[in-house]
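Asker: Below you'll find a set of structures to go through.
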Structure I
Amino acid sequence: MREQIKLDSLDRRILTILSSNARMPYLEVARTCGVSGAAIHQRVQKMVEDGVIRGSSLDIDPEKLGYGTCAYVGIQINLTSDTTHDEVFKKIKQIPEIVECHHITGKYSLLAKIFTRNNEHLKSILVEKIQSIFEITGTETFISLQEGFTRKLKAE
């Protein structure tokens, strides 16, 4: 288990503000928190170094780029004496349509989130890329009909 980092109320307030708008200038965050811009910069830098903040990103709408199908795929793996779990994971990681992949418990070894243009594209990814990996013995696909909500973790 990873080390838990202790955050004070200012750190948590900074995280709350930047979680809602990662592009907000540090001086504006500082004004909101009642501290100096340098203090915000130092706090953010420390949280980056500690791994609390893992970069920043833009939230891109896949549908606007032509990716109308979102699916989750449970992946069963049967390792041979010549392969490891990490080797299979590296093969999965090479498939660009897979945007997330989690090691999980239960019936499946991995759970992948995939964006494709449509169901035909999804079918080709499943058959030609995922199921063609020798160690993958089965998949189960769940198509998302609509995203209900997504949220950032609160720093409480």
Structure II
Amino acid sequence: MTENEVQQIKNIIINLEEKKWHIPYMSELENHDIFWPILNSLDIEKKKDVKKIIDEYIVSKIESMKTKWWVLFKRFYEIDPDLFRTFRDLNEKEENVGSIEFQEIWKKVEQEMFKLEWILTERMLKQEKGLDKVVGSFYNIVYNFFPRYGKIE
């Protein structure tokens, strides 16, 4: 892909992330009302390039954030990138939500998120003010990467 094509794909990813509140999947790009003609016209190799661009975008986003809740989420990513990737992949399709695999992986991710939430809020428990905002900001990050995080059976 040319540098202009790569930048165009990055701009589409950023645009959709802002509108949908999560980093889009290749399937969302291929089925988007406006962008589908561009993405469906790509050959197999270029589609692989787009998936790679999405993956690189995810890593760069995780690496670039500096707030405490981002640093904690980054810790989860660094400790178990396979769990991160597996759950990210399972979050792509709605029909995965009811699967046993989704439920089992979600439980592992949930346990990790609870640990990180505890680290984030343990010093704030005596004060109620601001606690909801901090927890909400943390889980906004979680949903940004795992849009079906809360959809369990």
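Asker: Distance in nm of label points 7 Å out along Cα→Cβ at positions 14 and 134 was computed and gave 3.1; which structure, I, II, did it come from?
Answerer: II
Asker: When distance in nm of label points 7 Å out along Cα→Cβ at positions 30 and 142 is compared over structures I, II, which one is greatest?
Answerer: Working: I: 4.6; II: 3.0.
Going through I, II one by one, distance in nm of label points 7 Å out along Cα→Cβ at positions 30 and 142 peaks for structure I.
Asker: Figure out for me which of the structures I, II the number -9000 belongs to, where helix-only ellipticity at 222 nm (-39500 (n - 2.57) for each DSSP H run of 4 or more, over all residues; to 500) was derived from the coordinates.
Answerer: Value -9000 for helix-only ellipticity at 222 nm (-39500 (n - 2.57) for each DSSP H run of 4 or more, over all residues; to 500) corresponds to I out of I, II.
Asker: Further question on the same structure: Compute distance in nm of label points 7 Å out along Cα→Cβ at positions 38 and 118 for each of I, II and report the one that scores greatest.
Answerer: Numbers: I: 6.0; II: 4.5.
Across I, II, distance in nm of label points 7 Å out along Cα→Cβ at positions 38 and 118 peaks for I.
Asker: I have 52 for percent of Cα pairs over 24 Å apart, calculated from one of the structures I, II. Which structure is it?
Answerer: Of the structures listed, the value fits I.
Here, each number is a calculation from the coordinates, and none is a lab measurement. Note that the structure is predicted; figures quoted are calculated from it, not measured. Cβ atoms are built from the backbone, for glycine too; each structure is taken alone.
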